[in-house]
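Trainee: These are the structures, in structure tokens.
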Structure P
Amino acid sequence: MSLTKADASKTRIGWIGTGVMGRWMCGHAMAKGFKATIYNRSKDKPDVKALLEQGAKWADSPKAVAEASDVVFAIVGFPKDVREVFLGSQGALAGAKGGAILVDMTTSEPTLAREIYDAAKAKGVYSLDAPVSGGDVGAKNAALSIMIGGDKDVVDAVAPIFECMGKTIIHQGPAGSGQHTKMVNQILIASNMIAVCEGLLYGYKAGLDLETVFKSVSVGAAGSKALEVLGPRIMARNFEPGFYVEHFIKDMGIALDESNKMGIAMPGLALAHQLYIALQAQGYGRKGTHALMLALEHISNVKR
């Protein structure tokens, strides 16, 4: 079945999951002229209201979203949610017509991405796994990095919509490759976040002015995107989420499972995973990943 490149004047999009990031991603596509049908587990959320006010139509299930759409996107929480919204009895695949495209932008399991791909193919439907990096800031600014697994012709067909959301859009390979690439991303972030928090904690205990320290260390070899974006939030004691702790724990768990399957050791990732589990146990699972500082302060008995 031939594929047609997405066109705002013709292509109807569906969106499942309108949270911290999904609201902006869908909104950017709508701002470029794409008409959207949306579904979210909770209809009364401000993000849902914002999209409805922008012109989106509401559907009562992922299946109903797919019935009204040519390309269906989802960005939800956990692999079990991905399975439900795509493969469940009221999932998007159940409502998708032949030739439709399903795009999972959740960070999820590579094996599940391949399962969705195979199930979709059996029904004459296309699918992509396209997790993103950039957090709430990247989503809001349409500056996400989008890592895509699936068939190249399908990637090319969806490209005009991806371009509404991100600046770095790269096809990584066959189904599951996008999710594997996102695991690389999360592994890189995990140990870096420990370093950011430990460095700032050291500076605080040494009696330094952290904003002055930041000016020096953020521009040299110690600089990183995590320090640049999240360092100021940590110093301001603003631990609200750009990306939830509980979702990061999920991601690290997937990466550790995949590493075990490949027979490779990940001691740095395992340490970060345990520290974040401790942070969640302290009641901070719905805070941002930079709230790791709170766990490190607790371990060192630093009162702030």
Structure Q
Amino acid sequence: MNSIENTKSVSAFFQLTKPTISMLVVVTAVPAILMPGLSVSWSVAFAALLGTWLAAASASVFNHLLDYDVDMNMVRTRGRPLPSGRVSNINAFWFGAVLALLSWITLFFFASPVSAWTAVAANAFYVLGYTAFLKRRTVQNIVIGGAAGAVGPLIGWAACTNDIGFVSAWPAWVLFAIIFLWTPPHFWALAIKYKDDYAAAHIPMMPVVRGDAVTRRQMLLYTITLVPAVASLYWFGAAGLVYLIPSMLLTLLFVRYAWRLWITGENALVMPLFHYSCFYLFGIFGSLTADRFLSLSGLM
């Protein structure tokens, strides 16, 4: 019996890290490690990815803590570890703090100082700026807050170069922009689906404040802006055709999903768009990883 309870406890703590989101942040760091074209050791690459995961996991835990009251009022989230009582708030706090400390140690000592402080800054903005303040006060919450979830490439680049300057690290900033532009249509699809939940929890999401029609139009505009952002890496020589062809096909299909949602006004289409948007980001960064790996291996 104790073994079953321990397994459930471990599972609850693991759920606090939002494993899918945390892993997605790690995936976005991978091509940024390969893009500077330097001979990066496997140990530095591993430290960068591990530190990135620990940082994202820590931010997720603190997000759960600060959103405790919101989760209690939303049907979709009442079963999460904190509102369901499977993990206490104090235990969640120490779990998040330990993950944050391990992230900083891993990145600072085994990758680079800039990558460590970049992760700290991103987490501070996500937890204090977005979760504690923006989320409950502005309809642009997810737009501004999306910047915190877009730092994976910056951490990956900084781990190899100890630099994230706008000029020297411009490919990483383009990747940052791609994630930033992807976030609103991705998240607003859920916001339309669970509009009543957000309204009950007094969260000013776009569909709650400005309605579904405005939200659908904004989703389309953001997906359209992804086209030049995605293509720019090829135009300016940071990536090749192995990246460009699949990434543009994926982006145009994303636009088509958003176009159909906007033109039909059928909210039944929001969840297919949401599920595709998850696959989309993995596809974009997977294509770029393959492109850079083949290039560095001399196979292109």
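Each value in this text was obtained by applying a stated rule to the coordinates, not by laboratory testing. Computed from a predicted model, the values in this text were never measured in an experiment. Cβ atoms are built from the backbone, for glycine too; each structure is taken alone.
Trainee: Taking 1.9 as the value of distance in nm of label points 7 Å out along Cα→Cβ at positions 228 and 252 derived from one of the structures shown (P, Q), identify that structure.
Mentor: Here the read-out was taken from Q.
Trainee: Same structure again: Taking relative contact order in percent (Cα under 8 Å, 6 or more apart) from the coordinates of each of P, Q, which one would give 20? Walk me through the numbers before you get to the answer.
Mentor: Values: P: 14; Q: 20.
Value 20 for relative contact order in percent (Cα under 8 Å, 6 or more apart) corresponds to Q out of P, Q.
Trainee: With helix-only ellipticity at 222 nm (-39500 (n - 2.57) for each DSSP H run of 4 or more, over all residues; to 500) coming out at -24500, pick the structure among P, Q it was computed from.
Mentor: Source structure for this number: Q.
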